[in-house]
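Okay, got some structures for you below.
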Structure P
Amino acid sequence: MWGDIAIAFVLAFVITFVATPYTIKIAKKVGAVDVPKDERRTHKRAIPKFGGPAVILGFLISTIYLLFIMNSEGTVHLFGTQQLGKKLLGFLISIIVLSIFCIIDDIKTIKPITKLFGQLLASIIVILSGIRIDGVNLPFLNYPEIHQVISVFITIIWIIIVTNAINLIDGLDGLSSGISVISSMSLLIIFVLNGSSLESIVLITALAGALVGFLPYNFSPAKTFIGDTGSNFLGFSLAIISILGAAKTYTAAVIVLPMIALGLPIADTCMAIFRRLRKGKSIKAVFKADKGHLHHKLLAKGFSQKQAVMLLYGISATLGLFAIILCDSGIWKALSFLFIVIIAAIAGYKNFAPEKTGKECYECLQCKYIYNPKVGNEKAGISPGTDFRELPETWVCPVCGESKDMFQLHLEN
């Protein structure tokens, strides 16, 4: 098994590392370039956003080669009673379908609802191939077999949430790819400890290897972005592989652990949905981008891009370790570990948090209005000396009417 793991990781790493420079050249030719024209971007120059195909290529070549070799050796059975070959073929077709939608989005930009349709179509293909969540066994919730309609519904919701979770957190150099590496490695260890199927172990290892091969080009300052093609592929694959890794048993740990390992992007996505629904008061508002994600809030507090990314890496790694300890040693050791980490983080926060300069103002990304805490906003009843973070959530830019989420930290000279 460990030899197969090594092959899956190294092959995916090498292929992605070699292929990424070619995707940078292709991106410039086809127009898949992220231009910071709307001021929401944290980068100041045009950057290619077509790294996804390199990651997909590394993942697919590694897994297809290795699974066919393992099938000939008899360690996996692609055409056995479990219909593994059919499931993996469905997974492959769904990746292709989703990638078509996302490649068009990277080059020409499509509406969010159209991209959601692509995610839904890819999810249905996966389910038709036989991959779905068909049992839940949790404390106070024991259903080893659930109705097929409910199973399909739960599977689609899981896939859509995880896919968009990785997509939405893709806001800083190396953020989504790095968090996906951490989540993949956490799931790999969990799968090994849990005795999951060998094919799920190979798949998650190849995904981690491909991402490690891409990170040198994506970490700050980024030479290329993974793009919607890559971020959707990452979330979609993590969701599917989690289901395959949990297919043998339905213990509480197997169902919950992938959710914990992917806890940071899932939590950020859920908060974004709630925030947009509350402010927009309509389903359409969910698809409207804002500056309220966790990485935006860290930047607003004065953290640099690298500091924000490393902090979020730390949170993701902590959740991954919590899931691993929970799987291997039980709830009490996992909780005690988490408690110690939280206490240490609180104790050390002041030493690492950005110092306030007394000149912190906030600039509206839409109209460039600058909120100065010393001056306040008397027309809106905001007295001088009111910190931006203390402004009510209903406060809007007095010039263009944008919400607080559309403001970023602006340090005056």
Structure Q
Amino acid sequence: MSSIGYLELIKTNHEYRRLWSASIVSMLGEWFNTIALFLLIFKYTDSEFLLGILFTVRMLCFAMLQPISGLLADRVNRKHIMIASNLVQVILALCFLGVNGPEDIWWMMGLSGVMMLLHGAYVTAEKAAMPNIVPKEDLATANALSAASWSSALCLGAMLGGVIVEFYGTDAAFIIDSVTFLIGTLILLPLTLPQSYSDEMKGPLLSTAYSNIKKGLGRILEESRLLRVVFAKASWNIAGGGLAGVFLVVAGSDVEGFGAALGFGLFFFARGIGTGIGPILARRYLKNEERWPMLIGLLVVASGFFYLLVGLTLDINIWLTVMLVMLAHSASGGNWVLSTILTQRWVEDEIRGRVFSIDMLTMSIAFSASSASAGFLLERGYLTLQTGFQSFAILMIVSGFVFTLWRPGTVKSNS
């Protein structure tokens, strides 16, 4: 692993600095938007099930066009995809200003899904682009920094979003979100992003789409170690969608001494701190790359263990809960960054977008199923908040052990 420092990478690699800065600014606004959506659902419906549906709609839309997003990321300049995604979202974020009652909740969730669809295209292009501007030996540092910075944006966005929504209302949050997309676009404009294209991408888009998407899937299936790592994020999200997307939000809506928006912000701040620390610790201490696939599964187990403790101690002390959430997401952050680095190192530039799109697809489907089932079970009374944390944490622990015990066969080496 590279010994390059985080500040050195930012100072010396101008293109990475632009990519990194644009992502952070846009994500900062996204969390303002998310906190505002939570509050509107509770304000107009007070429904845990609709909260789960919001996350389900968002993640299904994120997943829906991933095969197409991956195809475009291998066919069109990835910078142009990211800019187009941001520009459309500048306008869409302002449309939320029209939400004025319970009758608007359904189109609000649909619009949020469209924004996640565009965000999915952005993320796929961004992940595929990173090895184009960062040397292979610096990918661990770049991904750890990006993950930690995403987490910082989550911390600041969630906390500041909670404060803004609590004192200035949801409209202010949506306006700020729109402005951040515009700023992110301006940062990306000077970016120089080299990219390799395969000859198969030169044909007509529609007539070659199916065969080219299929080649992305084939690239995964031909290498068993890659097939395993593609399911790394899904192994956490199969329970994490319910834990972080439903139970944690519901817990935040009823924190004694906090308003709902501030409660959301507090727990998402804890989540952000954790996911920021995890990748940094992984880069610092987990240096044996041959052990990463096994460690990815054990990190899922660790995350589930800390969430199990959340369920067991939920009513004891709010700051204990905050600390346990931080620890749970430190483990999940390590899972994310290690699996991302391996995919970037193992997969060729010409097909990397399609591989990452399938990675994002499996993750999104797992998160959607988890959040929808959690919201349903909580709303219908089959689970309490406490038993919800406990049961989904156990599911996460089992998922992590299954991933750890999965042993790939003979591999094709591209490293």
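Values in this text are rule-based calculations from the coordinates and carry no lab data. Everything quoted here is computed from the prediction, not taken from an experiment. Cβ atoms are built from the backbone, for glycine too; each structure is taken alone.
When helix-only ellipticity at 222 nm (-39500 (n - 2.57) for each DSSP H run of 4 or more, over all residues; to 500) is computed for each of P, Q, which one produces -27500?
Considering all the candidates, the number was obtained from Q.
Comparing FRET efficiency 1/(1 + (r/R0)^6) of positions 64 and 392 (r between Cβ atoms, R0 = 30 Å, to 0.05) across structures P, Q, which is largest?
Structure Q gives the largest value of FRET efficiency 1/(1 + (r/R0)^6) of positions 64 and 392 (r between Cβ atoms, R0 = 30 Å, to 0.05) among P, Q.
Which of the displayed structures (P, Q) returns the greatest value of distance in nm of label points 7 Å out along Cα→Cβ at positions 128 and 296 on calculation? The partial results should precede the final answer.
On the way: P: 3.7; Q: 1.9.
With respect to distance in nm of label points 7 Å out along Cα→Cβ at positions 128 and 296, the highest-scoring structure among P, Q is P.
Ranked on FRET efficiency 1/(1 + (r/R0)^6) of positions 24 and 88 (r between Cβ atoms, R0 = 25 Å, to 0.05), which label among P, Q comes first with the largest value?
Largest value of FRET efficiency 1/(1 + (r/R0)^6) of positions 24 and 88 (r between Cβ atoms, R0 = 25 Å, to 0.05): Q.
For FRET efficiency 1/(1 + (r/R0)^6) of positions 120 and 192 (r between Cβ atoms, R0 = 30 Å, to 0.05), find whichever of P, Q sits highest and give me its label.
That would be structure Q.
Using relative contact order in percent (Cα under 8 Å, 6 or more apart), single out the structure from P, Q with the greatest value.
Answer by largest value of relative contact order in percent (Cα under 8 Å, 6 or more apart): Q.
Using the calculated result 4.0 for distance in nm of label points 7 Å out along Cα→Cβ at positions 16 and 368, pick out the matching structure from P, Q.
Matching structure: P.
Who wins on distance in nm of label points 7 Å out along Cα→Cβ at positions 160 and 376 among P, Q, i.e. which is largest?
Once distance in nm of label points 7 Å out along Cα→Cβ at positions 160 and 376 is worked out for each structure, P has the highest.
Assign the value 17, calculated as percent of Cα pairs over 37 Å apart, to the correct structure from P, Q.
It was calculated from structure Q.
Between P, Q, which one scores greatest on distance in nm of label points 7 Å out along Cα→Cβ at positions 304 and 336?
P
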